[in-house]
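**Student:** So, here's a batch of structures to check.
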Structure 1
Amino acid sequence: MPNFYDEWLAVSDRIQEQFRQSPMIAHDRNIEWVRTRQDARVKLMVSNELGFPTMGTCVLKAEIPVGWHTGKHVHGEESIHILKGEGFSIVDGRRFNWHTGSTLQIPYRAAHQHFNIGNEPALYLSAMCFPLEAFVKLARLDQLEDCGPNDPAMLAAVPCEKSQYLSEDRRVVIHLEQAPTDFSFHPLRHLASVQKQHDVTRYLIVPKNGFKATSVAMTFIFEDPPYHHSGRHKHLEAMIYILEGEGYSEVQGRDERWGAGDVLHVPPAMFEHEHFNNSPNMVKQLRIQFGIRFWFTDIWPEGYTAQRIHDEFGQPIVAGAIERVTAG
């Protein structure tokens with residue numbers, strides 16, 4: 001009769017099989033919207049319960065109707081990117097304005113609520129570690145108000161934004177037009193695996209921009225021109241949201257096609273992967289980073305540190321143009 005140790009011995013093979021069989025792309029078109037107390041329209045895109053082998057992480061997309069606000073709640077750390085719209089958020093009593101392309105970092109246990117004051121529905125992407133928090137028995141979600149129509153009198157009474165910082169050393173929001181592209185902003189710039197990885201990188205929730213992010217952060221936007229490929233590397237879990245364009249990722253021998261609105265989940269398997277824009281249009285990708293990856297990297301840097309992949313001639317595979325065969 002199997003005992004607990006026999007079960008432990010079988011875990012690794014079971015996880016590896018899960019990696020081989022699990023989905024890697026959350027296709028936006030296949031996921032239905034639902035209504036919750038927090039959001040008028042929301043869809044969970046990536047989570048363990050949807051078959052993705054995550055490290056306790058999740059990504060969702062939500063829409064705020066014209067003239068509406070989300071609910072007000074309190075939970076763990078959250079990173080948010082505004083895909084479309086104009087409005088503001090109240091975070092621990094302070095106002096922070098946002099528009100299309102803004103990125104917000106909500107601190108752990110900070111009360112927050114989002115308001116759409118534009119003339120179109122606002123769409124935002126959210127990343128959290130709620131499943132991990134639940135696993136370690138620290139999850140707590142407190143609903144303070146439900147979503148619904150805005151109160152004009154309440155909106156008029158909200159003070160103007162005074163700063164993009166909640167405190168002297170904790171920034172909450174950065175707008176796309178403020179995002180630097182200088183490689184010196186990359187927190188892991190000393191690693192060969194991130195050097196020359198994409199054509200252009202815009203730095204969002206990173207320490208050099210004034211942010212403190214521990215469990216989750218929407219760190220970069222990658223921009224790659226037509227007929228271009230990324231570098232090839234491997235690392236633990238990461239997620240990529242496709243902001244614009246279409247293409248595919250080659251992940252451990254699997255070609256995974258994606259388009260705008262989809263999420264690519266790179267599982268925590270140290271799989272080699274590379275992204276390809278084989279179209280005549282620009283591709284823009286939003287990278288989502290989870291801190292649990294770096295906790296394990298610190299435990300075993302020899303095995304889990306991100307690594308650059310080299311070709312058969314020993315040359316590093318870095319970003320560049322896709323070689324195209326033209327008719328003679």
Structure 2
Amino acid sequence: MVRIISRNELENWLDMKTSVKIVEDFFRDYGDEKYVAPPRMVTAVEERDAVYLNMPAASLHVGGYAVKLINEYRKNPVLHGIEAAHGVVLFFDIETGLLNGVVDAVALTSLRTGAIGGVGAKYLAPDDSRSAALIGSGRTAWTQLTALHTVRNIERLKIYSPTKTNREKLAEKASKTLGIDAKAVDSPREAVENADVVLAATNSAEPVFSGEWLAENVHVTSIGALPTRRELDLETFRRADLIAADLKKSVLREAGDIMAAVEKGVVDPYKVLELHEVVKQNLKRPRNVHVSLLKSVGFAALDLYFTSRVLSMAEKTGVGRVVEL
């Protein structure tokens with residue numbers, strides 16, 4: 001029997017506080033020897049401005065094998081009026097090989113990606129953070145914001161994305177849902193200046209703000225999983241006193257902006273911390289750190305762990321549909 005959890009079911013059931021707890025548990029328990037996870041396979045369909053990602057992982061420790069198949073068609077919203085990303089996560093029992101679950105990959109990825117940022121902010125963002133900047137207005141931008149709101153008492157928010165209606169809608173949603181003073185602004189600079197935390201959640205091939213605009217004491221979270229994406233500029237990396245990665249080997253291989261910073265000699269890869277080290281050591285933001293930065297690309301071992309926990313909780317609460325294939 002296979003449990004199927006749709007996008008709507010997952011988003012309406014799994015809250016961000018629980019998602020952050022799952023991701024924090026993962027990093028506290030993480031060891032590279034516990035997982036077998038080949039590098040993600042990327043297949044570009046250039047004629048459609050699209051990309052497919054295939055991310056497998058196996059673990060006797062978790063008791064499963066999972067593969068996430070997810071795509072991104074960047075022109076979908078304009079050409080077809082549908083979301084850009086679609087996909088599924090397949091979860092198999094490691095002992096028998098039986099397929100146990102099928103989970104919508106878009107919702108799961110958004111929740112775990114936001115939660116990664118939330119865990120990073122819990123340990124690295126200034127304790128007295130009250131204001132935030134959000135660059136981006138998509139699904140993952142929202143989960144980054146809700147995760148930050150879970151771990152810090154954010155009162156003020158400025159949002160910038162290129163499409164005015166999108167940033168205005170998200171600001172209205174943030175005000176109503178999170179009860180914060182959220183404002184859509186007309187430039188990334190207006191959003192970033194004086195913010196205690198800056199969240200970048202875009203698919204941009206060019207930097208979305210200048211590191212010169214960052215406040216004196218700030219935490220930055222940036223996501224991005226392709227060598228062609230560069231949402232941070234060299235100055236942001238140059239100013240960062242502390243840089244952490246969700247998984248260093250993946251970030252240094254797959255995130256175009258930090259790859260460029262390493263190539264230019266701006267970032268020393270040996271000084272990049274791993275988020276599991278931060279969590280295990282309960283490393284709080286050092287006093288001598290003015291600019292901290294979390295770079296996240298996501299990785300298959302976390303998808304496997306997250307999916308396993310989701311399916312276990314869903315079985316106990318009856319979420320999803322159980323079918324025989």
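What follows is calculated from the coordinates using simple rules that are stated; it is not laboratory data. Please read all numbers here as calculations on a predicted model, not as lab measurements. Cβ atoms are built from the backbone, for glycine too; each structure is taken alone.
**Student:** Out of 1, 2, which one gives 33, 25, 19 for semi-axes √(5λ) of the Cα gyration tensor in Å as computed from the coordinates? Could you put the intermediate results ahead of the total?
**Tutor:** Numbers: 1: 33, 25, 19; 2: 30, 22, 20.
Structure 1 accounts for this read-out.
**Student:** Also, I was wondering about something else. Matching task: 20 is the computed value of relative contact order in percent (Cα under 8 Å, 6 or more apart). Pick the structure from 1, 2. Don't jump to the answer; show the numbers that get you there.
**Tutor:** Values: 1: 17; 2: 20.
It traces back to 2.
**Student:** Compare distance in nm of label points 7 Å out along Cα→Cβ at positions 93 and 293 across structures 1, 2 and report the one with the greatest value. Before the final figure, lay out each step's value.
**Tutor:** On the way: 1: 3.7; 2: 4.6.
Top value of distance in nm of label points 7 Å out along Cα→Cβ at positions 93 and 293 goes to structure 2.
**Student:** For which of the structures 1, 2 does the calculation of distance in nm of label points 7 Å out along Cα→Cβ at positions 13 and 245 return 4.2?
**Tutor:** For distance in nm of label points 7 Å out along Cα→Cβ at positions 13 and 245, the value 4.2 is produced by structure 1.
**Student:** Further, regarding this structure: Here helix-only ellipticity at 222 nm (-39500 (n - 2.57) for each DSSP H run of 4 or more, over all residues; to 500) was calculated and came to -11000; which of the structures 1, 2 was it taken from?
**Tutor:** On the way: 1: -3500; 2: -11000.
The value was obtained from structure 2.
**Student:** One of 1, 2 was used to compute Cα extents along the principal axes in Å, for residues 101-164 alone, and the result was 41, 32, 14. Which label is that?
**Tutor:** Working: 1: 42, 27, 25; 2: 41, 32, 14.
Answer by label: 2.
**Student:** Computing mean count of other Cβ atoms within 10 Å over residues 285-292 gives 15.2 for which of 1, 2?
**Tutor:** Values: 1: 21.9; 2: 15.2.
Label of the originating structure: 2.
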